[in-house]
Structure P
Amino acid sequence: MLGADQVWPLHGAATGTFTLEDKTAPPEQAVVTAVERSVLLGYAPDRPNGRAMLVLGGGGYVALMAGREGVQVARWLTRLGYHVFLLIHRFPDANNGPSAPLDDAHAAMALARSSGFAREGLGVLGLSSGGHLAACLVADYPAAWGKADPQRPDILVIGYAPISTNAKGRTVVADKPPLPPVEKQALYDALQPDAQLLSEPPPTFIVYAGNDPVVPVENAHRLHAALRAAGGSAELHIFADAPHGFALDTADMPASIWPTLCEAWLRQVGFL
């Protein structure tokens with residue numbers, strides 16, 4: 001699956017099942033349009049450093065940019081020595097309910113911790129909606145959704161994520177209508193990680209575009225302030241000009257240096 005070295009179905013399923021937009025596309029360009037059963041894909045480094053990273057790609061919780069924000073990111077991180085786990089999670093919809101992505105992320109964290117590939121630590125990197133999901137891993141699980149087995153990462157890397165500006169009452173776009181499907185809006189309303197952070201969050205690297213037309217940069221400021229208020233340390237980079245979803249694809253723009261900045265930060269916090 002998508003060039004992975006290992007495959008782990010989640011929640012006791014025999015297999016993971018998902019649908020690709022284009023089955024002929026290379027793994028680095030894959031787009032997942034439906035997920036029947038969630039799955040965790042593993043990518044092994046040539047020279048392991050004893051640490052692992054869980055990668056959560058974006059797609060607005062209605063698709064997954066599993067190639068650009070998943071496989072490509074995994075290739076970068078494995079070159080640094082990390083064992084990478086790429087989560088293909090279920091979407092919040094009428095079949096799965098609003099909690100499905102976060103439940104899958106918790107299950108992925110537990111599996112990664114027990115795999116033997118994260119003996120020296122486990123980080124999480126999330127982009128766009130995957131960044132929102134990553135931040136939710138260090139926030140309270142909604143009591144209305146029942147109980148969850150908390151799985152907190154050792155470090156976080158979050159890029160251009162809609163932290164809370166999609167939530168009812170916290171939008172920055174005037175008269176912003178609810179996002180379909182209703183379960184997706186319910187997820188954003190229930191999961192506002194900047195307002196729900198647990199104390200002592202892990203070190204966090206944050207990267208955004210100041211002119212992002214999809215995700216307002218206010219999300220970056222909200223998350224950064226909340227992390228510091230909760231007793232965490234956070235490094236924030238805002239590039240003046242970059243498209244939403246810039247990932248690793250902006251070679252001709254200043255934002256292209258963010259992976260290099262992130263690597264330096266990973267060394268500084270002792271995770272590389």
Structure Q
Amino acid sequence: MAGGPQRIVCLTAETTEIAFAVGAGDRVVGVSGYAIRPPEARKKPKVAAFQTAHVERIPALEPDLVLGFSDLQAEIARELIRAGVAVLITNQRTLAETAQAMRLIGAACGEPAAGEALAAQFEAALEAVAARPTRPERRPRVYFEEWDDPLISGIAWVSELIERCGGEDIFPELRGCRAARQRVVDPAEVARRDPEIIIASWCGKKARLERIAARPGWERVSAVRDGRLHEIKSPDILAPGPSLLHGARQLAAVLDGVTGAA
């Protein structure tokens with residue numbers, strides 16, 4: 001199609017942000033209810049949550065491209081494809097895959113150069129965070145909690161961000177697990193690995209740090225004993241798109257503060 005698709009629906013926050021960032025925002029006709037960046041995206045019609053969508057409303061918007069993220073949207077994608085809609089679902093789990101998703105979505109929107117530039121800027125910004133002069137000399141042990149019942153450790157891009165920012169993920173062996181159910185951890189094992197920092201980002205709800213600190217047996221955990229519990233809002237670190245830079249900078253600030261850096 002000359003000039004790329006003219007009516008784009010974005011089913012998730014990250015696809016919305018990428019579409020706007022590559023210059024296709026004026027062609028977006030529907031977004032996720034979780035889309036908060038950029039602010040003008042909030043004015044668009046809401047057609048999806050995350051695992052649910054108003055599938056019957058989407059064809060009525062006459063999209064020539066629907067963008068989504070994650071295998072969790074497979075059923076939504078299937079229904080839309082059966083309705084004759086063109087669908088692109090990315091399924092990134094790592095930082096490299098996130099940059100590649102920016103390139104792919106940019107190209108699909110008819111903006112390949114902008115997609116390439118966005119990915120390059122993303123990678124350069126991550127490198128700048130990693131190379132900051134305040135980076136801790138010693139890697140503090142970090143436990144990242146994505147969910148509280150059951151306890152779910154951080155997804156691959158979060159684990160990578162912890163390392164990029166100068167920390168040590170206490171569950172590095174779970175990095176390759178793409179599904180959340182594969183990253184369920186035992187509270188006793190978290191305590192045994194004794195994280196020096198606990199960062200919580202409960203997807204879709206506020207993290208209750210006081211409840212984390214009150215878990216049985218966790219009073220001896222270094223992070224709890226020293227009051228090193230932090231929340232990073234899920235839109236800043238659990239949406240694999242440009243917003244991960246917000247989470248990376250917050251994570252770096254936490255690590256710098258704990259290790260006494262300036």
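A short reminder: the numbers here are calculations on the coordinates, not readings from a lab. Note that the structure is predicted; figures quoted are calculated from it, not measured. Cβ atoms are built from the backbone, for glycine too; each structure is taken alone.
Given that Cα extents along the principal axes in Å, derived from a single structure, equals 48, 42, 37, which label among P, Q identifies that structure? The read-out comes from structure P. One of P, Q was used to compute helix-only ellipticity at 222 nm (-39500 (n - 2.57) for each DSSP H run of 4 or more, over all residues; to 500), and the answer was -10500. Which one was it? For helix-only ellipticity at 222 nm (-39500 (n - 2.57) for each DSSP H run of 4 or more, over all residues; to 500), the value -10500 is produced by structure Q. In terms of distance in nm of label points 7 Å out along Cα→Cβ at positions 156 and 180, the structure with the greatest value among P, Q is P. Out of P, Q, which structure matches 36 when percent of Cα pairs over 20 Å apart, for residues 36-107 alone is calculated? Traced to structure Q.
Ranked by mean count of other Cβ atoms within 10 Å over residues 44-51, structures P, Q are topped by Q, which has the highest value.
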